[in-house]
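Structures given as structure tokens follow.
Values quoted throughout were computed directly from the atomic coordinates according to the rules given, and no laboratory measurement underlies them. Since we're looking at a predicted model, the values are computed, not measured. Cβ atoms are built from the backbone, for glycine too; each structure is taken alone.
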Structure I
Amino acid sequence: MNRISSITAKQIVDPFPDASYLESEGFHDRRQQYDNGDFGFIGIQAEAEIVVAGVCQTITSGGLWGIESDSTPDYLSEIEQEEIEQLQEILQALGFSQEVISEHTKRSTP
């Protein structure tokens, strides 16, 4: 029997962010903040742990990367919700019902 163990939105440190826009005119102060470690970059990705034919599998949404870590909580929540919705579509394509998917959905932050 196939089943879902968990569905979670995760904020993950982006190890290779593209911060080149901080070199543009008008971003001097923001570049200084980045250089001082006042903020970094993260990605947000939804992840499902499912069991298929007795084997635990991890399924993920595509994720959105390069998000400034000091973004507003509302913005981060919005991205988490978008990633969860993307993952829910993937899980439905794999044959899980929306009811089962909803029962296992939660959010987590670092």
Structure II
Amino acid sequence: MTASIHERKAFLATEYALFEEARRRGDRLAAWHHLERAHIVAQPLLVSHLRSHGYMLRFAIEVRDAREVAGQIMRVGLAPIGSLAGKLPVGNTGRSRTSAFAPMPVTPDLAKFV
């Protein structure tokens, strides 16, 4: 069963709150983890998808990760094209260390969102 838009948005709000909590603690690994999970769930919704890359871009700037900044700028441009073409790679975490075009395995807890 696929999640409703309300369930999806509630999930995203939770993941962004967990990201902010990890960010405040200085736990970069956990912060990126929550942003990646949010990206996977946000992909089918263009505005939410762009928002997820906005969070990633701001965090990359904050932690001074030039590679990630460049990758996020590229992905902000690619997200609308992928949405319009219906070519979004399911499960992709949205980070610059992975191909923007590669589908990835989805964890069981996220399966209802993809």
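Which one of I, II has helix-only ellipticity at 222 nm (-39500 (n - 2.57) for each DSSP H run of 4 or more, over all residues; to 500), as calculated from the coordinates, equal to -21500? This figure was derived from II. When mean projected area of the Cα convex hull in nm² is calculated for each of the structures I, II, the largest result comes from I.
In terms of FRET efficiency 1/(1 + (r/R0)^6) of positions 35 and 91 (r between Cβ atoms, R0 = 35 Å, to 0.05), the structure with the greatest value among I, II is II. Quick check: 26 is what I get for relative contact order in percent (Cα under 8 Å, 6 or more apart), calculated from one of I, II. Which structure matches? Clearly, the read-out refers to II. Where does the value 0.75 come from, among I, II, when FRET efficiency 1/(1 + (r/R0)^6) of positions 11 and 51 (r between Cβ atoms, R0 = 30 Å, to 0.05) is the thing being computed? Of the options listed, only I reproduces it. Work out the source of 0.05 here, i.e. which of I, II gives that when FRET efficiency 1/(1 + (r/R0)^6) of positions 19 and 99 (r between Cβ atoms, R0 = 25 Å, to 0.05) is computed. The read-out comes from structure I. For which of the structures I, II does the calculation of mean count of other Cβ atoms within 10 Å over residues 27-34 return 16.2? The value was obtained from structure II.
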